[in-house]
Structure I
Amino acid sequence: MQKIDADGVIGVRLKDWEITSCHRPILSNAAIERHAQELGFTVPEMIFGDNYLKVRHLPTQKELSLRALDALRLVETGPDSASVQVSIARDWSHSRRNLNDIAQVVKPFDWTFTTNYRGSINRLDFKPSSSKIDYERLKQREEILFYDENVLFEDDLGDNGTSQLSFKVRVMPSGFFILLRFFLRVDGVLFRIFDTRYYHQFGSDILIREVSSRQASFDEVKCLLPRKKPEDEDLSLLNNIQFVDSVISNSSVDCDAAVI
């Protein structure tokens with residue numbers, strides 16, 4: 001195993017795989033305006049456009065990467081694109097239109113930045129598969145050779161919630177596991193979680209991908225807050241992604257796999 005640590009990029013190289021994660025600052029205002037022009041809508045307040053996770057199989061050069069701008073290209077645009085139609089969406093849009101340069105390119109789009117992004121692939125061909133991630137194996141205690149987590153973009157929706165795309169990666173002697181998560185909280189309206197998980201067991205010839213989507217109303221999650229007394233209510237938990245993840249019921253999972 002070879003560790004990688006240089007110029008904001010960390011990772012490992014082992015078993016014919018190179019797994020790297022890049023940590024860079026938030027994009028400059030000039031870069032934000034340039035990407036807004038390209039995409040045709042106002043990008044999130046905090047966009048880490050130079051951050052990425054890259055997983056490359058060295059013998060075949062097959063590659064998976066996770067990048068903010070690729071994810072934002074999948075945000076819906078057009079007059080019917082706003083997936084959450086509430087008054088605060090109009091307030092948010094009005095406040096953002098005060099930005100001088102970006103205001104010239106803003107067109108209707110999903111103001112929550114909801115994206116079905118599953119990752120960017122090169123030379124990988126995913127097809128429906130009966131193979132599933134072995135979570136019992138992942139629960140076994142094993143040395144962590146490399147771990148990282150990173151945010152690709154985040155926005156507070158004009159103080160009305162949170163929209164965030166992030167990832168976690170874990171590399172063990174037996175293989176690697178990746179979680180890409182889009183999380184949305186619109187206060188008083190809903191919660192939404194889109195998860196994409198990748199798993200590869202070293203020595204096997206496939207990369208497994210599982211995709212799930214979940215949604216619940218704001219009040220449904222609020223009712224599940226732990227209380228010692230009926231009047232007790234720790235609303236801070238509604239800002240805790242791990243708590244929300246634990247109480248929203250699992251949806252069906254779509255599985256596919258790519259041959260390495």
Structure II
Amino acid sequence: MVTRPPITSTTRIARRVGGTRAAARMVPEETPVALSYAGTTHAVMMATPSDFEDFALGFSITEGIVGSPDEIESIVVEEAGPGVDIQIRLKDAANRRFEARRRRLAGPVGCGLCGIESIEEAMRAVRPIGDLSLTLSARDVTRSVGLLAKSQPLHADTGAVHAAGFYVPGKGIVAAREDVGRHNALDKLAGALARAGIDGASGAVVVTSRVSVEMVQKTAAIGAPAIIAVSAPTALAIRMAEDAGLSLVALVRGEEFDIFTHPERITSGASQNVA
């Protein structure tokens with residue numbers, strides 16, 4: 001089993017009003033992680049070296065490589081010099097589908113679409129969310145962000161990683177993952193939910209980052225009918241969420257937030273928070 005510390009201590013010169021001094025600071029590790037299928041590297045992402053199996057499974061699901069964990073034969077995590085190589089073996093039917101659409105991507109932190117070979121792939125349609133059974137009160141929205149903040153041990157130590165959590169009304173944050181890359185954190189969350197058998201339709205994805213188009217695509221792949229974010233969405237993310245039937249709530253600040261798409265899932269007077 002590959003184990004690497006997700007954070008490390010470094011020294012710094014801290015300049016403050018009261019003076020300047022040398023001090024220690026915890027910072028997150030950033031490691032190249034290769035995701036390889038059938039022995040061939042498909043993607044290399046700069047990521048936090050943790051939750052490798054969740055990352056591999058979640059990436060495979062949110063990128064549409066597999067539809068469920070049952071289509072993966074094995075996941076083996078290997079040391080690869082300065083990085084980590086995750087070897088993923090697909091079962092026959094899934095492997096045939098994957099070979100038919102093979103592409104290569106390589107992305108730095110904050111880039112989830114680098115290296116995609118076609119505009120069509122970048123703009124791939126997402127699965128429509130037709131289930132309206134999930135409703136979220138205004139209290140659910142604000143509470144989900146507060147609870148996610150309490151589920152970020154790496155961020156508490158470093159102040160430098162993103163988080164993605166899954167909020168279920170009446171239960172709170174049932175799973176959360178952190179990473180230096182926002183889309184990596186969401187992939188890890190997708191894998192954690194799949195491994196735990198948690199139905200994506202039962203709750204909302206909550207993220208500490210802005211909402212870009214790939215965050216909407218990955219949320220839809222999870223099957224969650226809503227995404228709640230601390231930061232703002234992009235225009236394309238709003239259009240895609242609207243078309244997919246996904247409720248997009250963002251800019252959560254204390255008791256205030258904005259609903260950009262499908263407000264019918266948000267109850268208890270939440271519309272008064274929208275400018």
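Data overview
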read-out: Highest-scoring label, criterion being distance in nm of label points 7 Å out along Cα→Cβ at positions 4 and 196, among I, II; value: II
read-out: Given 0.45 for FRET efficiency 1/(1 + (r/R0)^6) of positions 20 and 76 (r between Cβ atoms, R0 = 30 Å, to 0.05), calculated: source structure among I, II; value: I
read-out: At a computed -8000 (helix-only ellipticity at 222 nm (-39500 (n - 2.57) for each DSSP H run of 4 or more, over all residues; to 500)), which of I, II; value: II
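Here, each number is a calculation from the coordinates, and none is a lab measurement. Remember, it's a predicted structure, so these values are computed and weren't measured experimentally. Cβ atoms are built from the backbone, for glycine too; each structure is taken alone.
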